[in-house]
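**Student:** These are the structures in question, set out in turn.
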Structure I
Amino acid sequence: MSVAIRQLATAAPDFEAEFQRVLHWSAQTDRAIEERVASILDDVKARGDAALLEYTQRFDGLAASSVAALEITQDELRSALDAITPAQRSALDGAARRVRSFHQRQLDACGRSWSYRDEDGTLLGQKVTPLDRVGIYVPGGKAAYPSSVLMSALPAKVAGVGEIVMVVPTPNGERNALVLAAAAIAGVDRVFTIGGAQAIAALAHGTATIPAVDKITGPGNAYVASAKRRVFGQVGIDMIAGPSEILVLADGSTPADWVAMDLFSQAEHDELAQSILLCPDAGYIARVKAEIDRLLPGMPRRDVIRASLEGRGALIHTRSMEEACAISNRIAPEHLEVSARDPQRFEPLLRHAGAIFLGAFTSESLGDYCAGPNHVLPTSGTARFSSPLGVYDFQKRSSLIEVSEAGAQVLGPIAAELAYGEGLQAHAQAAEFRLKKGDAR
């Protein structure tokens, strides 16, 4: 059966209207979810562990005598690591090595303190320090995500975070060995088998058992996203993630079945995920569409893929690759593949994307698991002003200022003049008191 995915052309007179329909997605969560989340957050803040135990039993079917019983010990993490297959261990080690190496380079490039002295001896600079404690949320409802453990925990470790507290739902008490093994490899300090809005509340406010953190990272469902939005300000958060997205810019040189499967790779996440192809070759678009129809019946998650492609997907015929790049910048996708013979030719034209995958052999899935850069990326057009999760998300910066006596004579009159202009006499006189006699107003 053919997939009823939208097919648009930039040369068509109604393109702009149809294009806006493709892009439209309401980030507003259901009001009932917002109200429920607010109730859960307030309850966990007020009753702590007792509320956590009730919600964990209600939502995950996991009964426990105490929240301490929901903590997975370091011995259990190491046992999980020992229990996985050699192939799984090798894959986790290889992915962790690349992710750690990439974020170490990030630290070396932009994550160090610096200072300088100007000609009068005044010291100016920036002090970079890691956060004391962070919480990482790892989804665990519909699927298990060991890759998310690596992507959140390793940059935090590289940044020098003092303690990493991980929360992961385990419906009916089913623990995923790969997730726990990933936590062991990444050096997670504490792991609790709780999830949902109640886990976000516990991390933000702390309970008798779970320590409050300084920042919460990691993706989750609508309840988790709503809870992160509500606790922001009490703690830091990485971002509010929307449905997953992929945009493929193709010149027609990549095998059509490769591109069809790349579109599937995001569509299979959920029905609201978005997969778009931009290409100046109408014949190639037709071949990709034929591959979509051919390959879909063999996909285990074909119903989800179909719903995603028909609901939010699009195959767009452009006038040129340059026009495709311009449209891509308007979309600002989470994942952007440049599937072309000479991807470096087009990369300078691309300004807004969470991650850019260059060349036919660079499938988005490699970035999800093991290429090295972080797979926690801005969605819903927020790549226009947001960045992937990185070392910088687990650090903070303090300005350093040490003014010499000579420097005070130069800066004092400037500060005083501006302070008087703002009507702030104490500010002005605080600067003037440090001037040599006769220099003050």
Structure II
Amino acid sequence: MNSASADFDTRLNRLLAFEAATDEAVEHAVSEILAAVRRDGDLAVLGYTRRFDGLDAAEMSQLELPKSELQAALAGLPAAQCSALEEAAARVRAYHERQPLTSWEYEEADGTRLGQQVTPLDRAGLYVPGGKASYPSSVLMNAIPAKVAGVRELIMVVPTPRGEKNPLVLAAAAVAGVDRVFTIGGAQAVAALAYGTETIPQVDKIVGPGNAYVAAAKRRVFGTVGIDMVAGPSEVLIISDGCGNPDWVAMDLFAQAEHDEMAQSILLCPDAAFLDAVAASIDRLLPTMPRAATIRTSLDKRGALIQVRDLDEACEIANRIAPEHLELSVEEADPLVAKIRHAGAIFVGHWSVEALGDYCAGPNHVLPTSRSARFSSPLGVYDFQKRSSVIRMSKAGAQRLGKTASILAHGEGLQAHARSAELRVEAK
């Protein structure tokens, strides 16, 4: 594509268009599961776990893993995996420890004190995909900010179809300090966390990725509990000045495209020759990829190599796209950072590859997708905290502001509000 083309805006809008289709069968099934768990608690969770995961447990205690099993999983890892997991956790923890919001207060001349009190959630729930899937990085990225925030209890749910447990996931739970782990999954696990059962206490917020049933369940329980986000397909946008290695850029595009067929990988560059070089690298390297079929479909459906006028226009288009991941693959990258208003994470320079951010750079890899970076942020400590306004009115302050409140309350037709304020004004 070329930004100078008359139909560029139309083509770009078509490229970016993504609307998660609502599967009526999924929505109907999730609705029934949520209602059953809300009504029958543990009994419903046990039934669905037997039905969907093939685990025949007589009671919920059989589906809770002791902490000793998590520690055993960690101890049983190959040394290199254990070291990598612990280093990634340490870096994620160090980054998030710089984030906590603090309480604050100021005093006015009449003695009135106003402020904000920041407190952590009491309990959070973490959903982790299970079975053959292995997402230890997801455990770290979701659990560590919660623990840094001061969440008192973090409950993890992870399906183990036919009893298949992933040692990396369990080891990550041990490293991250997860408090309780239940081997349940699907919409029934989301329902148990959202509503509580006889065994699983109700949480305040549910975070973590899942399949279509999990996503549908999270949407439906929002309001009863908080959720992190309903994520769309993964995205990367690369801005290049044409001075990088085309093989590196091609592989960075592959790294997003291999997630699934709907993932999006886009390159913006003013140098047509470099775009051609990247296209040649794609053709040469793609057959060597184990997930070549997925990558090819993703690039064909939603990928693009776009020639732009200059790097300023590239930044304008990037802000319009508001990507999940933005790589500034240019020699002088720092001046461009200030021009980016909308991106989940900004990777600055040729060495700041998105794959490092996914695992061990330190910042969170749970990022806004589908252009939601225009109004939302990466998952962080602040997602596990809430703010309460604190108002300490002095007598002088209440009597001065009471007149203002009375006038406004009468204007809204709320006489009791007005009288409540006036009583303070009239007090001796």
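Bear in mind these aren't lab numbers, they're just calculated from the coordinates by the rules spelled out. No experiment lies behind these values; they were computed from the predicted model shown. Cβ atoms are built from the backbone, for glycine too; each structure is taken alone.
**Student:** Determine which structure produced the value 2.0 for distance in nm of label points 7 Å out along Cα→Cβ at positions 18 and 266, calculated from the coordinates; the candidates are I, II. Could you put the intermediate results ahead of the total?
**Tutor:** Values: I: 2.0; II: 1.1.
Of the options listed, only I reproduces it.
**Student:** Separate question: Name the one structure among I, II that distance in nm of label points 7 Å out along Cα→Cβ at positions 50 and 298 of 5.8 was derived from.
**Tutor:** Label of the source structure: I.
**Student:** Sticking with this structure for a sec: Output the label of whichever structure in I, II has the greatest value of mean count of other Cβ atoms within 10 Å over residues 186-193. Numbers along the way, then the final one.
**Tutor:** Values: I: 21.9; II: 29.2.
When mean count of other Cβ atoms within 10 Å over residues 186-193 is computed for each of I, II, structure II gives the biggest number.
**Student:** Suppose distance in nm of label points 7 Å out along Cα→Cβ at positions 10 and 106 works out to 5.3; of I, II, which structure was it derived from?
**Tutor:** It traces back to II.
**Student:** Turning to a different aspect of this structure: Given 0.05 as the derived value for FRET efficiency 1/(1 + (r/R0)^6) of positions 146 and 274 (r between Cβ atoms, R0 = 25 Å, to 0.05), which of the supplied structures I, II does it correspond to? Walk me through the numbers on the way to the answer.
**Tutor:** Details: I: 0.50; II: 0.05.
It traces back to II.
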